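Structures incoming, each one as structure tokens.
Just so it is clear, none of the values below were taken in a lab; they were calculated from the coordinates. Just so we're clear, the structure is a prediction, and the values are computed from it rather than from any experiment. Cβ atoms are built from the backbone, for glycine too; each structure is taken alone.
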Structure I
């Protein structure tokens with residue numbers, strides 16, 4: 001009898017601390033309920049270039065004299081956008097090309113670089129601004145394609161090795 005009393009005392013202590021629903025009966029069926037909740041967050045995934053955490057380099061071979069445009073010799077750049085958003089929610093891809101390419105002394109504006117796109121993406125030319133909208137979609141989805149870049153070479157620039165970076169940003173309210 002002492003053992004049964006201790007077991008019941010432990011049961012009441014455990015049930016009270018867990019705040020679970022419980023019922024008891026003597027020989028008749030009994031039940032308890034448990035609520036479930038799954039929270040699915042908004043997810044935005046953006047890949048520009050190869051996988052693996054490195055920043056790819058788009059390289060242009062030595063151009064001829066202006067105005068002779070030249071295609072990048074580094075090949076097409078993979079682009080992937082995967083989103084898990086509500087059906088009517090807008091997803092926007094923008095580029096920041098506001099800091100020109102530089103050799104340390106001279107600069108070439110990113111407005112000299114354009115791209116052709118495949119798949120779910122649109123081609124264009126960088127505008128040299130912070131928030132250039134490249135593409136916009138509504139709702140969830142998986143969008144893939146490529147960018148192939150061309151250097152316009154529209155004017156004479158001082159000889160040098162010019163480098164710069166464009167930052168792509170995917171957002172959804």
Structure II
């Protein structure tokens with residue numbers, strides 16, 4: 001069984017404001033790995049990260065438009081490894097600036113790009129497309145994931161550079 005999760009990273013708003021706007025509250029519980037249904041961490045590079053296991057409901061377009069308004073930037077990423085679907089979006093000042101989606105169910109090389117992805121995207125895409133794919137190996141899946149990581153520093157299956165210990169605070173829905 002693979003990962004099934006969504007996350008968002010916000011820059012330009014205080015963590016408490018982000019939680020309130022999404023209808024979450026801090027529980028006071030902490031964990032080293034984001035295994036709870038909802039958890040959050042303050043990244044060393046200034047991004048505030050919220051991870052949702054087995055859910056992408058909280059990163060709807062309506063919620064991201066509202067959350068990113070007011071001189072705020074955010075990045076979302078969703079992965080469903082069981083069916084090899086990944087996506088990432090970038091929002092700024094209430095507008096979705098870009099999105100990158102891979103759905104292996106449509107085609108192993110499927111990649112839907114909308115808007116203007118960040119400059120890092122081109123090198124990531126080209127590098128992963130150049131990989132010599134063994135049969136049934138899906139490097140395209142990593143393009144949205146790596147694009148989101150290049151901006152925020154977070155990748156769901158790796159340690160966060162500069163952080164250790166119980167860095168994730170468990171969140172609850174209010």
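What the table shows:
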read-out	value
Top of I, II by distance in nm of label points 7 Å out along Cα→Cβ at positions 52 and 132, largest first	II
Source structure (of I, II) for relative contact order in percent (Cα under 8 Å, 6 or more apart), computed value 29	II
If helix-only ellipticity at 222 nm (-39500 (n - 2.57) for each DSSP H run of 4 or more, over all residues; to 500) is computed and equals -3500, the structure in I, II	I
Highest-scoring label, criterion being distance in nm of label points 7 Å out along Cα→Cβ at positions 44 and 100, among I, II	I
Volume of the Cα convex hull per residue in Å³ - highest-scoring structure of I, II	I
For FRET efficiency 1/(1 + (r/R0)^6) of positions 60 and 164 (r between Cβ atoms, R0 = 35 Å, to 0.05) computed as 0.60, the structure of I, II it came from	II
